[in-house]
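Below, each structure is written out as structure tokens.
Just so you know, all these numbers are worked out from the coordinates, no wet-lab data involved. Everything numeric here is computed off the predicted structure, so don't read it as measured data. Cβ atoms are built from the backbone, for glycine too; each structure is taken alone.
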Structure 1
Amino acid sequence: MKKLLVLLFSLFFLSSLSVFADDISDFQIEGMSIGDSLLDYMTEDEILKEIERNKNDYYFLNEPNKYVAVYLYKDLSTYDAISFFIKNNSTNQYVTNKNEKYRILFIRGLMYFIKDHDGCIQKRNEIVEVLSGMFPNAHKQEYVFSDTEDPSGNSIYDDVRFMVDSGDEVIARCTDFEENYRIKKNFSEGLNIAIETKEINEWTTDYK
């Protein structure tokens, strides 16, 4: 039975806390899991519109169009938005299985903490404490790094990552952008809880 990964405003709950986790596909964000078809949550027209809107977002990678981001904002009970990565073969006429076209390889729940980094860190740390108990054998990493596109140097990502043996990861992150930079880029900021496959991690870290 899948263990539900949900974040509530007052408390963070994980079911089956006594069960240690080894497979990120066992988890859900807003009822969605790695390997699900995105068609279970969005129409094909909605997906294709998102693909077109976001197709150039990862221009700085060696293979910028290998995967594509899709965002969902409707019918969410916990998060302000959900984002996904899927293979960018969605309009390929030779891929006839729609479930395969739109298979989810990455899920991220976003909760906004605009100009409230301390609040984000507090909530993130509550989640990390629970995840530490669920992933006792995972390789845990903690680090802070800057947004290289912000000339002020004051926009940061504060990560705690849990990597399982397969190379897949669960990530708890707080983003805190310099305010002028955030407004200029039209960014949100706050808490990100992500379930990421190894192939997506390798793609997003393969820069030009």
Structure 2
Amino acid sequence: MGQQFSVIYPRIYDHVTGKLLKDLSPRLIYHSIHHTLDVLEQVQRIAEREKITHEENLFLLKVAALYHDSGFLFIYSGHEAKGCEIAKEELPLFGLKTLQIEKICGMIMATKIPQTPGNKLEEIICDADLDYLGRNDFEMISNNLFKEFLDFGFVKDYSHWMNLQVKFFESHHYFTNSSKQLRNPVKMARLEKLKSLDLPEPNDK
């Protein structure tokens, strides 16, 4: 008898979201449960546009989205590998098989910057993770990431942050056709706007 994904998934959803709500640091104002739920929503939207209809693939995508930032419960840098550790420890308890967990870990690791997807499912979660770059709510979300980076010492000030933004936008690209069509035009227009601000280079000394 095949796995009952419709039964297993709600249990995984409740388990992971419950942990994130209870234990994520309040300092994570970008990498919060709101980001995880946004990525979960976007993987389903992109998968539909990319015509991913296989039940197991959709299930694995959603589970990977739930776990992709779970490593932040324990660590900031290297959270992707930690998220894989958590998935490998917990998912067998829900009846997932080794190969399924390996696919989920592949998706989680693909989101590490710079993103390195090796297949369609990994491309989808990568695009979902940075979907906001080409959305109208970019300013609010980006501001939360700036505040988080400032709090954790990854940027020194707003000028440093804006220069990092330009470099990141220039290096990033979407992978799926749907994200290229829907999000890339807005993202590229935003890049031109960022570059036009003519900010000074940050002093790293």
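Using mean count of other Cβ atoms within 10 Å over residues 61-68 as the calculated read-out, with 26.5 as its value, let me know the right label among 1, 2. Derived from the structure labelled 2.
State the single structure among 1, 2 that was used to calculate helix-only ellipticity at 222 nm (-39500 (n - 2.57) for each DSSP H run of 4 or more, over all residues; to 500), giving -20500. Of the structures listed, the value fits 2. A value of 17.5, 63 for Rg and Dmax of the Cα atoms in Å, calculated from one of 1, 2, originates in structure 2.
The maximum of mean count of other Cβ atoms within 10 Å over residues 141-148 over structures 1, 2, that is, the highest value, falls on 2.
For structures 1, 2, which has the highest computed value of distance in nm of label points 7 Å out along Cα→Cβ at positions 29 and 125?
Going through 1, 2 one by one, distance in nm of label points 7 Å out along Cα→Cβ at positions 29 and 125 is largest in 2.
Comparison across structures 1, 2 (criterion: Rg/Rh (Cα atoms, Kirkwood Rh), for residues 85-148 alone) gives the highest value for 1. When FRET efficiency 1/(1 + (r/R0)^6) of positions 101 and 189 (r between Cβ atoms, R0 = 41 Å, to 0.05) is calculated for each of the structures 1, 2, the largest result comes from 1.
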